[in-house]
Structure 1
Amino acid sequence: MKKMHAMQLLGAAALLAGTLAVQAQWPRQPEPAWKHAAWMNQSLSPDERADLVLKQMTLDEKIDMIHGEGMPGWGKPKPNAYLGNGGAGFTLGVERLGIPIIQMSDAAYGVRSSAANGRYSTALPSNVGAAASWDTDAACQYGALIGRELRAQGYNMTLGGGVNLTREPRNGRTFEYQGEDPILAGTLVGNRIRCEQAQHVIGDIKHYAVNDQEDGRNEVDAIISKRAMQETDLLAFHIGIEIGNPQAVMCSYNGINGDFACENKYTLTDVLRDQWGFKGFVLSDWGGTHSTEKASAAGLDNEEPGEVFFGDAFKQAVQSGKIPMAQLDEHVHRILRAEFAAGLVDHPIHKSVVDVFGDLAIARHIEEQSIVLLRNQHQQLPLSASSLHSIAIIGDHADYGMLSGGGSAQVDPPGQHPAHWGQHVWFPTSPLKSIQAMAPQARVSFNSGSDPATAASLAASADVAIVFVNQWTSEGMDLPDLTLPNHQDDLVAAVAKANPHTVVVLENGTAVTMPWVDQVSAIVEAWYPGSDGATALARVLFGAVNPSAKLPMTFPRSVADLPHPKLILPPPHSESAAPVQRKVLTSPTFSVHYDEGLKVGYKWYDAEKKPVLFPFGFGLSYTTYSYSGLKVTPGDKPTVTFTVTNTGSRAGVEIAQVYAALPASANEPPKRLVGWSRVALNPGESKQVTLSIDPMYLSIFDEAANHFRLVAGSYTFLAGGSSQSLPLHQSVQLQ
């Protein structure tokens with residue numbers, strides 16, 4: 001045996017020697033010249049490196065960089081389609097100069113189209129759900145996870161980063177955004193982008209700007225004053241760009257005060273570049289380019305997904321002198337700069353395997369911090385596994401999975417075929433199984449809820465009934481109202497009548513009305529909860545996690561209370577449709593007048609003195625908190641100090657909020673959010689909170705002077721647990 005082993009070793013050695021001899025004879029591929037080019041010097045700035053590359057490029061190479069190469073299912077395949085990665089689109093690089101292709105993926109709450117590529121993606125809680133955590137660290141984790149999974153799947157640019165304010169809660173893409181307040185939304189999306197881009201992918205912020213409805217999105221004109229736009233929608237983008245430093249901004253489909261967003265000089269140049277100093281590139285939403293010369297002059301750098309206007313038409317305009325070469329060079333410079341700044345050149349993509357279990361744990365943790373406890377009468381929650389004998393689980397798919405939002409954000413569930421546009425997709429995260437795991441001694445029974453009478457019968461025989469209701473929303477459509485579809489209100493009412501211990505769990509992407517709100521014992525807002533949402537939900541229901549999340553948007557009592565009770569719809573026989581625009585328009589065909597101006601979300605309900613179902617910033621806990629000792633110190637950057645105390649018997653996290661009421665001469669809504677802090681407290685513990693308030697958050701936009709300014713006068717600072725629970729207040733003079 002020893003002799004045979006020795007012979008095997010000798011044979012292996014001979015084989016290895018032969019292999020090395022062959023490799024020695026095989027000619028080595030020379031390193032490409034660009035490996036040692038001046039622009040590969042990482043000590044140079046992104047601008048310097050971009051300029052060096054630009055000098056080496058031909059006209060055709062420049063043109064190739066300012067448009068996409070198509071996407072699957074959008075028109076006829078392009079000759080270069082084989083270079084794509086199966087995502088939303090891609091833009092050619094310059095291989096001979098070491099500039100990589102920009103491979104783009106929709107990645108609002110996870111990487112899209114994974115199933116078609118034979119890959120797996122983690123679905124995070126919906127963006128508006130994650131915003132309910134008010135947690136910048138969670139936003140960072142959110143972005144970093146998506147950035148890692150993008151690179152693992154061969155992408156180096158995200159098309160996520162939505163931050164349009166919830167001016168219209170029926171908007172089908174509300175679930176992709178960060179709520180109704182510009183400071184909260186901008187801060188959270190900025191931290192997401194900051195950590196996403198740290199993974200060496202180009203970060204994107206969208207849809208710029210005032211993109212508040214899906215019906216007629218390709219032809220609607222948003223009419224809004226500059227002051228209102230600057231203090232609401234644009235402020236969210238400004239904050240997000242300052243914090244996240246994204247290398248890309250995606251302009252939206254709609255018009256803004258007469259000009260389409262992707263050819264709007266005011267927003268793209270006057271504000272984005274001149275006022276804010278943005279140095280990255282602007283790309284159009286898919287099919288959102290409407291012209292060549294006008295769009296180029298306004299500040300659009302890249303047409304997606306094809307080349308209707310920024311391909312041959314652009315080249316001809318340059319050659320004829322209609323577009324200066326310097327203008328083309330500026331577009332290309334911005335794109336090159338973004339590739340260097342985000343690390344695409346220095347950190348090439350190497351496909352790898354996604355960390356499935358690690359990323360599931362992150363998604364679950366974020367969902368645990370995003371679930372909002374809206375009602376908890378007689379301390380119905382948390383449930384006690386040891387004292388429950390029977391639990392009724394009622395509702396659509398509650399035995400199998402939980403709902404997700406649709407459209408270009410849609411993530412494919414594991415082990416399933418690629419999701420089709422308009423398909424309701426349920427992730428296989430089973431509430432029934434997760435609740436069974438938390439209460440193994442109890443009898444857990446299920447009813448789909450399709451027949452309210454049989455569901456009520458099951459509920460009557462159980463110690464507690466948990467009803468799962470849902471509302472599907474998607475890109476390309478708006479909701480007709482905020483009512484739960486498919487007669488689910490009748491189901492909840494029937495179950496609540498049969499069992500006084502009824503808990504309602506909401507799976508939704510925006511606000512819903514609740515005619516049964518006073519009939520149920522508890523209401524839990526789970527949003528679209530992601531890949532492992534059921535586990536997170538069960539841990540909250542049974543008290544393994546103390547809920548801490550608070551609403552990032554107002555839940556109104558009725559659509560009659562909205563600024564625009566009736567949606568403004570496109571004209572009959574419109575040529576505009578989602579997801580693909582069939583006809584290129586030269587100007588918007590109808591308009592929505594945002595006469596409410598500054599009064600977005602809670603500011604509207606405050607100003608109009610309209611009662612709400614649940615206010616902005618609201619969320620209950622399994623413990624209680626008190627506030628005391630407010631002190632405001634004026635100055636260039638005012639500081640607000642107060643104490644928060646956990647007055648209950650459980651450890652928890654309180655999201656302490658600070659609002660400011662401006663002087664009457666500012667002509668503002670009654671108050672605005674200016675800061676917050678997540679405060680972790682043990683039972684009986686007190687902590688002092690000190691917040692420095694950014695003076696911009698206290699300022700108004702002066703249209704005549706074209707900048708923000710602080711109005712001299714008396715400012716009242718208010719602190720508490722929601723926009724309508726502010727027990728502390730103090731007024732100070734600010735100059």
Structure 2
Amino acid sequence: MLIVLSQKWLRFNMNFYSHISFLILLLFVSCGIIVSQDAATLNCLEVESDTSVILYWSPPKDITGFVKYVINYSFDNNKYSEIGSIFDVSKRDFTHTNAQTDRPSNKYFITSFFNNDTVNSDTLQTIFLQVDYNDPADAKLYWNTVSDPLPDGSSVYYEIHKEYPTNTWSVIDSVLGITYNDPIIVCFDTITYQIVIRSDNNCKSVSNRRGGWFNDEKWPAIPVFDSVSVNSDNNPILGWTLSTSKDVTGYIIYSPVIDGSGQPYDTVFGRESTYYIDTISNPCSQIISYAIASFDSCGNKSEATYEFPRKTILLNEIENNVCAATNMLSWSAYINAIPKLEGYKIFSSEDNGTFTEVGQTDAETLNYIHNNVETGVTYTYYIQAVFGGNSSSSCKKSVTTSTYLKPSFVYLANADVLPSNEVELTVDVDTTVYACTWEIWRSDTNGGNLYQIAAIDRAELKGFPLFYTDTTAEAWGGFYEYQVKVLDSCGRESLESNELKTILLGGSIIDEDHILLSWSAFEGWDAGVNQYLIFRKSGGIEPTLPIDSVDAETLSYTDDISSVGGTSEPISYWVQAIENEGNNQGYKEKSNSNRIGTALESEMYVANAFMPMGPIAEFKPVFRFFSGTDYLFLIYNRWGQLIFESQNPDFGWDGKYKGQYVSLGTYVYTLGYKNLDATSVSKKGTVTVIY
């Protein structure tokens with residue numbers, strides 16, 4: 001077991017516990033317990049006049065395995081960052097440049113890195129001196145400690161150093177506490193102070209320098225900062241009460257105020273002045289913070305109101321929700337109100353009209369929804385913080401509520417069954433809208449309730465009209481019903497199209513020369529069906545003309561195929577509905593049914609002679625119709641050698657073997673296949689090759 005004990009834990013009074021400590025040490029050694037490395041001891045923090053900070057420390061007692069020192073720094077008492085690394089173990093100091101020592105205390109600690117250990121020193125903070133000049137007869141000094149308790153070897157007395165006259169420093173006192181009052185006897189001059197606490201480790205901790213002008217008149221009182229508001233010109237306006245100090249000659253405006261300090265922004269002269277208008281800053285785009293201080297005829301100024309700054313209310317951009325008919329407002333908090341903030345009032349005007357109060361919130365609520373706003377109206381708003389009889393307003397901001405076009409029509413022009421049994425829809429849509437969704441709804445096969453199968457966003461529209469292919473359809477198994485529903489840009493259903501029902505074609509064999517076709521009616525066109533065209537395909541060529549037509553009321557047809565020539569493929573059929581003239585949307589569509597194949601038993605003929613270079617350059621069985629399967633046609637020479645094989649009834653023998661025409665003579669063929677009812681058919685014969 002490995003136990004690591006810090007240096008600080010082991011730092012007992014050895015005079016009293018020496019025997020016990022010695023026994024514990026023997027126990028640690030005998031048990032293999034390891035004591036951690038010593039940390040470097042951070043002794044002093046010296047603030048220089050150039051705002052840098054010098055750190056002084058003592059090295060670890062045991063420097064075995066030393067790697068480096070790392071200097072760690074924080075200005076916000078929370079997040080530390082590394083500002084330097086030192087690899088020389090004998091180094092005793094480090095200078096942190098541009099340390100911004102004019103703000104509350106900076107904190108430091110040192111990490112000592114060893115080969116197998118990392119140890120942190122105690123944390124020290126710079127001494128931050130502040131001076132209260134309110135009483136011209138007494139300078140009140142107050143500061144923080146370096147640490148609590150003070151570092152080992154540190155004196156308990158703080159030395160008060162004073163610069164007066166200029167460039168002449170002296171120690172005027174030393175105290176145990178962290179405050180000091182220095183009686184002022186100068187009439188009109190500057191005095192600067194600095195705090196020093198010394199250490200036995202040959203260093204000292206030194207504060208920042210702080211001072212100002214002093215005279216024998218009473219320092220001006222800090223003005224009471226009433227409010228910051230925004231006027232009708234969108235300019236910040238600051239208000240404060242008249243200073244109680246009679247010798248005040250003006251006021252200093254500080255902005256921005258950050259982390260308890262600020263930069264002088266402007267000056268207002270005259271004791272009677274109680275307001276200031278900032279014509280440069282823009283309270284509509286950012287939060288602007290202010291503090292004020294008064295100054296007297298000797299140039300002395302009060303402490304600024306940094307602790308309780310005033311900030312403008314920033315009204316954020318208005319968010320219009322056209323679908324909900326609302327305007328969403330949000331704003332920054334108004335802070336440090338005197339008396340306590342009661343809440344906020346919301347004022348609005350329409351199209352540059354009169355402002356009226358439209359709502360209120362409590363002090364913790366920084367947003368408001370203005371409901372039931374009209375479309376196409378310019379709304380202008382401002383927020384007013386209310387505290388007692390006082391108020392503070394934000395800048396004004398406007399929004400013009402959106403308008404949108406609702407889709408005005410949708411028409412399902414066609415539902416056409418493709419040869420693949422998919423269904424292509426043609427949809428007439430309103431292209432003047434820029435945001436909408438078209439939902440495709442479909443029934444199951446042979447009707448029933450409709451359900452959504454697709455949604456097409458307006459941005460996906462590539463052309464006009466809208467074409468959509470239902471790749472999930474299986475039109476051979478039944479008819480489908482389709483409808484299109486339109487959602488507006490707010491996702492609300494605004495329109496429904498007409499419904500279309502596809503054609504389902506079926507057929508049966510009456511006899512070897514007659515096929516009976518029957519189909520379901522196409523439904524849903526605006527102008528209705530004019531007639532049905534009947535198409536027949538025999539062989540591999542797609543027909544361009546129908547074989548016949550029937551009127552819109554006739555839903556069956558008998559086809560006489562006695563005159564149809566031989567083919568090795570089944571006959572296939574489909575029906576095409578033709579729309580009447582007079583469609584109100586200007587369409588005249590054609591809609592096809594599914595395709596069906598009608599298989600007839602084969603009538604076969606095989607020639608007994610073949611001339612390879614003659615008018616019929618191919619030898620094969622000739623069928624009127626071939627509806628069979630497992631086709632196999634073989635040819636052998638007189639020695640029984642296989643010279644040709646085909647598994648396709650359309651592919652015959654050209655009279656060649658291995659690229660050369662065979663010799664004149666007789667050859668044997670065999671034919672086998674399964675007919676329509678899966679019965680095996682076989683035939684064997686001879687053919688004579690002649691030239």
Structure 3
Amino acid sequence: MKTKTLKKGSISPGRERGSQRLPAKMELLAPAGTLEAFEAAVDNGADAVYIGAPHFNAREPARHFSPSEIAAMIDFAHGSGVKLYLAMNSLVKEGEIDDVVKQLVLLETLHPDALIIQDLGLAYILRKHFPTLRIHASTLTAAHNTMVVQQLAELGFSRVVLPRELTLDEIKAIARETSVELEVFGHGAMCFSYSGLCQFSSFQGGRSGLRGRCVQPCRRRYTWQGRGKGSGAGYLFSMNDLQSIDLIDQLRLAGIVSLKIEGRMRSAHYVGAVVKAYRLMLDNERNDPAILAEARGLLDDAMGRKPTRGFFPGRAPVDLITSHHSGNIGIFLGKVQAVRAGWATITLKGTINEGDRVRLHQEKSGERQGFALKAIRLGRQGVLRAESGKTVSIELPGLADPGDSIYKVDLSTRRGRDSVSKIRPEKFAARVKKISLTARAGKILSLLPAKGGASRGGPVSPGVRSGRQGKSLFPLEWWVKSDDHRILLQHFPALPAKVVVILSEESWRGFARMKKNGPLFDRVVWALPPLINGEKIDFYRRTITELINKGYREWQIGHSGQFGFFTGKKVRLFSDYQLNILNRCGLQGLNELGIELAVLSIETDRENIASLSGTCPSVRKGLVVYGFPPLFTARYTGAPLQFDRAFQSPKGESFVLKQRWDYTLAMPSRPFSLLSSAAELPSLGISVMIIDFSYIRLSSRFIDDFFHKVKIGRSGDGGGTFNYLHGLQ
């Protein structure tokens with residue numbers, strides 16, 4: 001296949017310096033997961049509120065708003081001079097496309113101020129068929145450098161939500177080079193991994209954080225394995241809460257137009273208190289220290305986690321993790337001392353009232369359960385309130401053990417029965433029903449790329465044949481991949497079609513010193529990692545150009561923001577699994593950007609792969625079938641982390657922590673493998689399978705042992721199949 005020249009103008013290589021204007025006023029953007037929280041946000045001074053679109057947002061456990069409620073909130077917000085954004089930021093499986101389009105038809109008519117999205121297929125649908133809907137790039141797009149932000153602007157995004165991992169200086173650099181609006185999370189929960197690059201929850205049972213179903217493995221208690229310094233247990237990855245109440249001026253001067261509060265799962269009390277605190281500071285033009293003190297008091301009462309400024313001050317924060325603390329939100333009330341007949345005894349470290357919402361944290365398992373306090377006993381007497389320092393018994397709805405922790409997460413004050421909501425969904429029911437009866441959704445669906453489906457017993461490609469045995473080593477084309485350039489010196493029992501090498505400063509230096517005289521050097525595909533810090537862009541731009549000039553014209557991109565490296569160059573482009581493709585519209589969007597082979601999301605399952613068979617025939621489909629995928633990819637590298645060391649979950653699951661380049665990677669201790677299912681992949685529409693040897697120490701012994709197991713049918717021993725067999729939720 002001939003190489004293609006990426007057309008100039010299809011992807012912008014950059015924007016004029018100084019095009020970003022400092023915002024005269026920074027928007028205060030508040031979360032709402034309930035009608036009460038929505039009203040609290042508006043009443044306390046939010047300029048805009050974001051809520052979840054039903055079933056397609058990154059907080060799937062949250063209560064779903066009905067279409068009538070969404071219509072009523074949009075109407076109320078606009079009547080109050082407030083904007084309303086809808087988070088539609090879940091990855092979309094192929095079987096969900098019809099429902100997505102129907103929901104977009106409804107939202108188009110209701111006129112929200114923007115949709116917040118991450119899925120490339122959803123971006124394609126919106127760009128082609130819903131041009132009036134404004135779109136913001138979710139923080140799940142991991143827009144970590146200028147090139148990514150520029151690319152997202154080219155794809156039609158009017159605003160980009162930057163990752164929490166960026167420093168103020170890095171934000172300034174992005175703002176100087178781009179004109180798109182920039183938004184940051186300024187307050188609330190932080191994930192240990194870069195948002196959009198976490199597979200931990202999904203790997204453990206199909207509950208994908210990228211689809212709003214995260215079970216929060218970063219909040220669990222883990223134990224270091226083996227003897228040595230630092231042995232023991234702790235909450236190794238549980239981040240403190242971000243707080244930027246004293247950084248508002250710096251964020252505005254850095255070019256931020258919207259300051260976002262995290263918390264669509266938080267209470268109305270929390271939302272109201274935090275919004276009020278930040279409203280005070282945004283309006284505090286004279287920097288009155290008394291107002292800052294008042295704002296801090298409101299945040300203390302909001303019952304969040306221990307605060308940190310995060311990465312804003314610099315790349316090596318020292319207060320991100322408090323490993324001896326469970327990382328629960330709320331006020332720590334104490335440890336369970338004894339349990340008898342459904343009652344737990346506890347010596348209080350804070351005041352409680354009947355009706356307060358509390359959370360039980362089970363220290364052994366890491367499981368958590370929230371409930372409202374129905375009864376409090378002081379001695380044998382029932383009381384409505386108990387002060388800090390008192391030893392009381394509280395009624396528990398579930399199991400607890402001595403040593404478990406209790407937290408207060410919300411106050412007992414709630415809307416009274418005589419209180420009337422300002423939101424009137426019933427007024428919009430007829431309008432919503434009328435929209436749902438229109439034929440627009442069907443028309444748009446007919447214009448999308450054609451649906452596919454698994455073929456029945458389709459032809460099996462010949463694969464790559466072994467010179468020794470004269471048989472196919474695998475039933476389809478297979479590639480090998482590594483972050484170690486020395487893979488090009490390895491001997492394989494049959495030649496792979498391609499050898500993919502991840503480009504880094506280390507692999508480039510090693511490759512430059514090698515003698516290029518083996519059979520694998522003619523089969524090299526260079527791959528870009530999913531994260532490239534801003535100061536490394538010049539290295540990659542320079543090295544990519546040099547390699548292309550030397551004849552290396554096949555490249556795999558690890559992020560949708562990397563097309564700009566190849567503008568005007570004659571190359572063949574393939575995409576890696578980190579682009580999270582799960583539907584045919586994502587495939588079509590990549591095809592229009594020049595991608596010839598798209599590696600499907602590593603989270604996908606067999607049913608979803610089958611549903612993509614036959615779709616977008618101009619794009620071949622690949623699948624990683626073996627490897628140690630990073631489950632966390634994090635910027636933080638400080639204490640209490642220990643690299644090249646195993647750690648274990650409360651359920652006995654084992655992992656290994658590694659440091660690669662500038663990042664922390666949490667890896668499964670055993671590989672995942674789909675090699676035992678390789679025979680059926682051609683009939684599912686997969687044309688290339690990738691065996692990924694990245695992040696392991698390569699040796700001839702390892703290679704020989706691996707392919708020996710392939711030969712005798714034991715290549716999947718000891719590992720799992722990710723979601724392939726059990727399904728992606």
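Please compute mean projected area of the Cα convex hull in nm² for structures 1, 2, 3 and give me the label with the greatest value.
Working: 1: 39.2; 2: 63.9; 3: 34.1.
Top value of mean projected area of the Cα convex hull in nm², among 1, 2, 3, belongs to structure 2.
Of the structures labelled 1, 2, 3, one was used to calculate distance in nm of label points 7 Å out along Cα→Cβ at positions 90 and 610, giving 2.2. Name it. The partial results should precede the final answer.
Numbers: 1: 4.8; 2: 11.0; 3: 2.2.
This figure was derived from 3.
For log10 I(q)/I(0) by the Debye sum over Cα atoms at q = 0.09, 0.14, 0.15 Å⁻¹, for residues 50-441 alone, the calculated result is -0.53, -1.21, -1.38, so let me know which of 1, 2, 3 that is.
On the way: 1: -0.53, -1.21, -1.38; 2: -0.77, -1.18, -1.25; 3: -0.62, -1.39, -1.51.
Attributed to the structure labelled 1.
1, 2, 3: which one has distance in nm of label points 7 Å out along Cα→Cβ at positions 226 and 618, as calculated, at 3.8?
Numbers: 1: 3.8; 2: 10.7; 3: 5.1.
Clearly, the read-out refers to 1.
So distance in nm of label points 7 Å out along Cα→Cβ at positions 410 and 650, computed for just one structure, reads 2.2; which one of 1, 2, 3 is that?
Values: 1: 3.7; 2: 4.3; 3: 2.2.
Going label by label, the one that fits is 3.
Read-outs throughout are calculated quantities, based only on the coordinates presented, and are distinct from any laboratory measurement. Quantities reported herein were computed from a predicted structural model and do not represent experimental measurements. Cβ atoms are built from the backbone, for glycine too; each structure is taken alone.
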